[in-house]
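Below you'll find a set of structures to go through.
A short reminder: the numbers here are calculations on the coordinates, not readings from a lab. Bear in mind that the values here come from a model prediction, so they are computed numbers and not experimental data. Cβ atoms are built from the backbone, for glycine too; each structure is taken alone.
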Structure 1
Amino acid sequence: MTGAFLNACGILIGALFGLAQRAPLSASTQHFFRRALGAAAAFLGLRLVWLHVNGTFWPCAKQLLIALLSLTLGNWAGRLLRLQKNSNRLGRFASRAITSAQTGAAPHSGQGFVACAILFCAAPLGLLGAVTEGVSGDYYLFAAKAVMDGLAMTGFVKMVGWPAALSAFPAYALLGGLTLACHAYGKPLLEAPGLMDSVNTVAGLIGCTIALVILEARKVELTNYLPALAIAPLLTWLMR
């Protein structure tokens, strides 16, 4: 649960920084961090792919083909399950809660806490981090999420007050619990040769796609691709 701990620490540090700083981050500083995070997400995603695509040319090509096919099928499954639309509903609910708490329409600042907890727990990068750490021990995607959430929290605490920082605890509990579940139940199922590599390869490719969203280069429905994490090992097993 190293990654979930880092994520929670990032949220708390961001809250402390936001409360201590009188003025918000300048536009140039925000732009710098956005570019740095985009580059980090792309690097970490490619790193996962590089580490888990093994062998000679044809086995590597086959593994990448399976990963791309898994992403395509995963996107179709996500659309059928309306994953992105449900994620958008959560985002709109959190946005309304933050606006309500900011304008004083809410009876207490607990609205800000709930909104931030939803945003941090429902982020696709959190699920990716939980899966990759649970099955392979790689928590670097979580580290990128910690920085992203910390930067977001510097603004949230100014809008809705210090209780928003407490969202670090449900984020730690949920994402840490998912990590443990993936380690306890997912990893034993993926110990057959190639199955674990297929999951990490797909996670790495989705991580690269997240970079496009951070850099605002393209709008991508990330949540719809998450079923590919389950489809990839199944295709690998079927195509042996």
Structure 2
Amino acid sequence: MKRFWKDVSVDADLGVRLDGKPLRTPGRAPLLLPTQALADAVAAEWRDCGETVDPRAMPLTGLSNAAIDRIAPDPAAFAAGLAAYAESDLLCYRADEPEELAARQRAAWDPLLDWARHRYDVHFEVVTGIMHRAQPPVTLARLGEAVAARGAYELAALSPIVTIGGSLVAALALVEGAVSAQAVWTAALVDEDFQADRWGRDPLAEAAAAVRRQDFDAGVRLLGLLG
């Protein structure tokens, strides 16, 4: 889509307007934002747009569209999809060798699991290898409740953090302010970083990681703009 507007503004209802006309989602709903900070940030994406609209350069708009069109009509279903990551959380599957990798995993992942154990009073099955081990039903239920308690915009923000990082536990620790975004990102890349340190950096893998980091950071930024 070519740029057709000159002026971008935020109205009293925290809706974004292009040349005075309300911006709408792909589902044709009004793009009304929950906070002034997010409304201003979304407006800035449209204000800074070039001659051709590039959705990759407008991640907050995309996440806000998802919150309105995809999540808000049935937040419970969307939350259940994210909560399912607890069944095979990255943090619970460890390497038994080499010891250096196992040590890196323990250093990055054990504090996150310890936080969740105390925060939700749950137990985790931690195993070596990749064979699936079921988590206790109480653990899944309590983590699921923690996700279901989030609103549509928080769920939209959590989605890339959970799916890219592979850990619901780490994402919940982030949204509750227990850890930094960088700590969550570092935890997600323990295995990749170990392989890169041992065998060297792969330009294609690094480019793919950069794209994932952009999406991850968009989710983190959205969380910050909701406060």
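The greatest value of distance in nm of label points 7 Å out along Cα→Cβ at positions 48 and 176 among structures 1, 2 is that of 2. When helix-only ellipticity at 222 nm (-39500 (n - 2.57) for each DSSP H run of 4 or more, over all residues; to 500) is computed for each of 1, 2, the one that comes out at -17500 is 2. Each of 1, 2 could give FRET efficiency 1/(1 + (r/R0)^6) of positions 160 and 200 (r between Cβ atoms, R0 = 35 Å, to 0.05), but the derived value 0.45 comes from 1.
In terms of mean projected area of the Cα convex hull in nm², for residues 32-71 alone, the structure with the greatest value among 1, 2 is 1.
Consider the structures 1, 2: one of them gives 36, 22, 13 for semi-axes √(5λ) of the Cα gyration tensor in Å as calculated from the coordinates. Say which. Answer for the origin of the read-out: 2. For the read-out relative contact order in percent (Cα under 8 Å, 6 or more apart), a value of 21 was computed from one structure; give its label from 1, 2. Derived from the structure labelled 2.
For semi-axes √(5λ) of the Cα gyration tensor in Å, for residues 88-191 alone, the calculated result is 30, 12, 10, so let me know which of 1, 2 that is. Only structure 1 yields this read-out.
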